[in-house]
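Enquirer: Please find the structures below.
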Structure I
Amino acid sequence: MHKKLIILTGAFIILAPIVLYFAFPGVVYNIFVQSARRSAGLSQKVITVDKFTIAYLEGGKGDTILLLHGFGGDKDNWTIFAKSLTPYFHVVAIDIPGFGKSSKIPTESYTIGNQVKRIRNIVDTLGLTNFHLAGNSMGGTIAGKYAADVPDRVLSLALFNTGGIYSAEKSDVIKLLERGENPFLIDSSRGFDRMMALLFEMPPPIPRRIRAYLTEQAISSRDFNKKIWNELAGELYSLESDLPRIRAETFIVWGEKDRILHVSSTRILEMNLSRADTIIIEGCGHVPMLEKPHETAEYYLEFLNMVR
């Protein structure tokens, strides 16, 4: 009897993860997410700001770094990257209103201008006075405009493949958009795979069932993402005119192989920012904090040590 119990227990230990993977891929994915957060010293928290519930990750001690993700992303875009930061800094990564686990209110507007106002209110609610600010893509546009509007609170600015630059060369995605195709609005597994190929120079291997789960999540967000995209359409290039107003020391990070926003954007940023340092990461696409998190974090820490 005892031997049978040991065999049954061993079989359960072996089979349980397999059953979870095939029957509940979302559970398995969230286990990996939670594990990555713990490894980075981050915990999820929630606050209420105006009409919105705001989900965010927080961890570490020291000067604060506020991280803003891109369109269609969420706070966990920064988790692996943040693992290198939390030993030295207090890190806060938020789900921007309309994305991730933060509120998605259909009657609200999600223009860049409105999102900047919401970031101001979120910062006040969190009690952040002075902080380092970083954003990727759409989050970079929001971060840049915040830094221009509220210069006294921003200790430094980091722009990771930022949006908002109209004078750059046209990227593959900009050309698609001009033809009426929008790869950001995913409606199939093929669309998910195409988006991954556009985001990454070398898309990470994702197990089939997890990929199917992530595809389902992207498809379920499509209609709301379309609403936000339509509201952003008139502001896609709205940061460039604000660049001369940014006083903070700025770190420009770009993946050399970015197919969403052309690497030539770095030249426009350098010409219009009075205090800027640039790093081009080779063999990397649109999301360097995801594709090359450790290398990107090393460069960012070097920058932060210079501006302290």
Structure II
Amino acid sequence: MENIGGFTCYYASEKLILTVLRAFQHKLHHASTSHLTKDQPFVPYTREEWGLDPLNLEKEDLAGSWVSHDLQEVFQEVMEYSPVWNIVSLTGQLFIGWWAYLLADVKGQHRNHPTWTSHFLPSSPIFTPYQSRQVIMSAGGVAIWFAAIFYAIHTFGFLPVFRTYIAPYLWMTHWLVFITYLQHSDPLLPKYEASVFTFARGALSTFDRELMGGPGIFGKVCNYVCATATHGICETHITHHSCSRIPHYHAWEAKKSIDELLKRHGIQPQGNPATWTEALRILRECKFVESEGEVRFYKNAKGQAARVPVFSL
């Protein structure tokens, strides 16, 4: 199936080994990556949603290239948190973010979805009516899984089950959130209004990153091990979005050709290495986007943007 990182081309296998809750949503994400009102995960908050004052052109510009010193201080009072709280917030996002997203659409498309939108409700706006039966079956499968965990806890005790299953499971979902967060969040990546969005623009508004990479031999070895273990899911993400039917064992080959093409057109496909320090940087730098403008970039806690649109679309 095209949705799970290019691992199989057959949708039937998805029904056998996975649930369909994520698959339906993932198709929407691929069709509308970085679309401000249609994309599904990691949807940016706007100025109004932060409770900030309206744009004041006497103290700042729309693009975020200039912000007066006093206004920067006002922004920081609202959006700047201590290093300790940033670490706590990131840890919570990485370890419980997956289930918060499934249960209540946290970090999802909050503008077009009502409160308490859930991936487990067939009436959710995430799904179409004809998908209801599959959603119910999928939610039932998850309920059976939960029942099995509780039965194991009742039989063997909490600590043995936590050590052998729950902790490894949370570690796995941590990687899921960590990788996707860094693939789609960066102050250099654009977000698009409907009037200028295209599939190609959305597919290219992601980053390839070296998972646990870094300078020197140690960084190269860490990245090699992590990239091999994860089949290049972090390193070939633009390829996955450009043509999601390419299986993972051909993704590296396709990446070389795609990267050469993008660089000829002045597009940088490579982001910083995907590390926990990079995730903290993204948490600090990607606070909000403006409520107007066809192409928007994240602004930091001072209201400054790292990149601005420079040509008309």
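Enquirer: If you work out distance in nm of label points 7 Å out along Cα→Cβ at positions 74 and 138 for I, II, which one comes out largest?
Expert: On the way: I: 1.4; II: 4.4.
Between I, II, the highest calculated value is found for II.
Enquirer: Just checking, which of I, II has the largest value of mean count of other Cβ atoms within 10 Å over residues 154-161? Intermediate values should be presented prior to the final figure.
Expert: Numbers: I: 26.1; II: 11.4.
Top value of mean count of other Cβ atoms within 10 Å over residues 154-161 goes to structure I.
Enquirer: Shifting gears a bit: Given that percent of Cα pairs over 32 Å apart, derived from a single structure, equals 26, which label among I, II identifies that structure? Please list the in-between numbers first.
Expert: Values: I: 26; II: 32.
Value 26 for percent of Cα pairs over 32 Å apart corresponds to I out of I, II.
Enquirer: Here distance in nm of label points 7 Å out along Cα→Cβ at positions 58 and 82 has been calculated and equals 1.1, so which of I, II was it run on?
Expert: Values: I: 1.1; II: 3.7.
This value belongs to structure I.
Enquirer: Comparing relative contact order in percent (Cα under 8 Å, 6 or more apart) across I, II, which structure shows the greatest value?
Expert: Details: I: 18; II: 27.
Evaluating relative contact order in percent (Cα under 8 Å, 6 or more apart) on every structure, the highest lands on II.
Just so you know, all these numbers are worked out from the coordinates, no wet-lab data involved. Fair warning: this is a prediction, and the values are worked out from it, not measured in the lab. Cβ atoms are built from the backbone, for glycine too; each structure is taken alone.
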